[in-house]
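No value in this document is a laboratory result; all are computed from the given coordinates. Note that the structure is a prediction, hence the values are computed from the model and not measured. Cβ atoms are built from the backbone, for glycine too; each structure is taken alone.
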Structure P
């Protein structure tokens, strides 16, 4: 009997699938993630062909596509709290259809120079940045409080399935129909999202009138008043800047261990598998009171793995380390996401999740740039070791500080109405 009960508690994260509204929102979010990867890989491929695989131009494209997360995450969070979150997603998906169709036509007509590809990447990144807080916050409108943790985990699993399968499927589309075909499929998936989200979702909104800056400050104050939300955000920020900065140098890491052009996709695939393993590991843990301590333990292990990456010069070892690092990294991010969602109020969810998006995606290009500068001056081993040391110091400090601290066991952050079961 104890074994059955244990298995049931470990599978509790699947209970969110009982709710029809959640299934619709989850399906739309997963489709959107697949579309984003189709567009990202297509733009990378088109830029590589146009520039004869110029590393600097490809790095600039990576920066341009992620820059909107740094610039737009906070305003997008305010938008998700003062406007209907479903309407925000519908608007961004309509923009995706327009952007992808325009880019596909330009590519098909051979009227897409590198600057146009950069502009398209920035536009796609902007739509993604605006939709992210609304998409993450809308999950809380679709499940009761008891299923919120499972809903967050399932949403993250959908994102990582897209991360694993999206690039591979995009490669097939590019071979079959060229980059224009992949961009057209991205637009078609935007249409699918529009159809899936056409039905309304129950919601709760803040009604107080404030300036945009006041709302952003209110979101931060709310996170600070709901421990351990602020600590979880700090953990995400440190992980992005220091422990996850290796992502920006994956092509160079592949070149360090092998001259075979297949080394880069091999490392990328290892990272995708690791990301899914990291999310599933968090999902299979027993539900507990919100605490950042498990994330800090994962960050300690991640820091050591990042240091090992700098020393590896063997392909199979780098694949193992990349897979392990990505599993630990997404374990940290997923755990912190679930903790934050459990303790914040629905009226401030969009703004707090925009802070999460800023600390996660918005700081990734900053960390990549810092690591690139260090890599240039002191080499990969020293640069990655320094990054790992900084994140390790933070994680150890966090574990020391959290020891003996009482945990928030209320889980009262979610106040959204329970949806109808379908």
Structure Q
């Protein structure tokens, strides 16, 4: 954190006349200028964010359990990230790496090649967004294998482009009315221990049986999986599931792609969620926390696969922007210097301690996830998803100054993604608000 006039007090506070005059005025401007599809979750407009707090100009301060959807891992005003970005701005804002390259792009690729799973020779390509990374990973896999088909899983979320929204499982709001969807994308069951009661090997066998019968491995370019699903509900597959799927891919010449966009980069207590099972993907996609809030994503993987596309076959005007690259180098250094993997594990312990008592309630089915990627699933007495209660709890904690997002295929999961630099006292305060509202 930076101690200056912009740094908000690290405590939650909601004013009596919430949301306040300035927020109301900005809301009216938004209604007249911004497309309806971008209706914000909160009726406030951020003025400054730091540590574990987002503050607005009306005096509201929210405990941030969203981190911009797992983006501000090192904090929203990390001083070293800011300094690195400012230094880069003093040199130039843009040249396009495919025309006039620069060192920071190369350095980010070198770092990603170093920290991603596996000791094999690797290459990386930098892009703008998570969806763009996933789409390019699929392009690379198709080019390498000369096969057309892509396999994804139930409950998956991979983005909002035409291909990635096809790969995404949930219709509303991501796919509804945006068709026709992309071709050659096939879905298979995900391991969901709460609901399928299967071991990792059993769930993998079920998924593979459907792939074999419905697609045929000889037609498959890649299998794309989130090691812990994000928007789908923070679903943590049973032990052995990822290992078995990865092995089947290796046996059949299929590229195994780990979408680590939300779970990667210290979020789960390891550098990558795949590390928990020692799974080594062929390709890994990263984004979100990669550049400390600046737009940057990447595909990293086996050199022979990454080098398959011809020169100029990958790229884009803004991909690997030099300011974002500088920020990424600083953010990655901060993850190591501050030992944010250990910080995520401490956050996991605190969340588990504070929220585990809720498991005695009939309407709380599960507390799951790893590190600072944890979630509560809410159900009816018969075990059916309860999105109404979930939405009510999320709104109630919001009104008390805690920003917690709803996710899950049925909208019945509250997820917690705090910055890994959040103070313990603030973390516990926000969790206790969730406990109080969940008990009502």
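Using FRET efficiency 1/(1 + (r/R0)^6) of positions 148 and 340 (r between Cβ atoms, R0 = 41 Å, to 0.05) for the comparison, can you identify which of P, Q gives the largest number? Kindly include the intermediate steps, with their values, before the conclusion.
Working: P: 1.00; Q: 0.55.
Across P, Q, FRET efficiency 1/(1 + (r/R0)^6) of positions 148 and 340 (r between Cβ atoms, R0 = 41 Å, to 0.05) peaks for P.
Computing distance in nm of label points 7 Å out along Cα→Cβ at positions 28 and 324 across structures P, Q gives 4.1 for structure P. Here helix-only ellipticity at 222 nm (-39500 (n - 2.57) for each DSSP H run of 4 or more, over all residues; to 500) was derived from just one of the structures P, Q, and that gives -26000; the source is P. Once distance in nm of label points 7 Å out along Cα→Cβ at positions 44 and 308 is computed for every structure in P, Q, the highest value turns out to be that of Q.
So distance in nm of label points 7 Å out along Cα→Cβ at positions 228 and 252, computed for just one structure, reads 3.3; which one of P, Q is that? Computed on structure P.
Tell me which of P, Q gives 28 when you compute relative contact order in percent (Cα under 8 Å, 6 or more apart). Please list the in-between numbers first.
Details: P: 28; Q: 21.
Derived from the structure labelled P.
Starting from the value 2.7: which structure in P, Q was distance in nm of label points 7 Å out along Cα→Cβ at positions 172 and 196 calculated from? Display every interim value, and only then the final one.
Details: P: 1.8; Q: 2.7.
Checking each candidate, the match is Q.
Taking mean count of other Cβ atoms within 10 Å over residues 84-91 as the measure, the highest value among P, Q is held by P.
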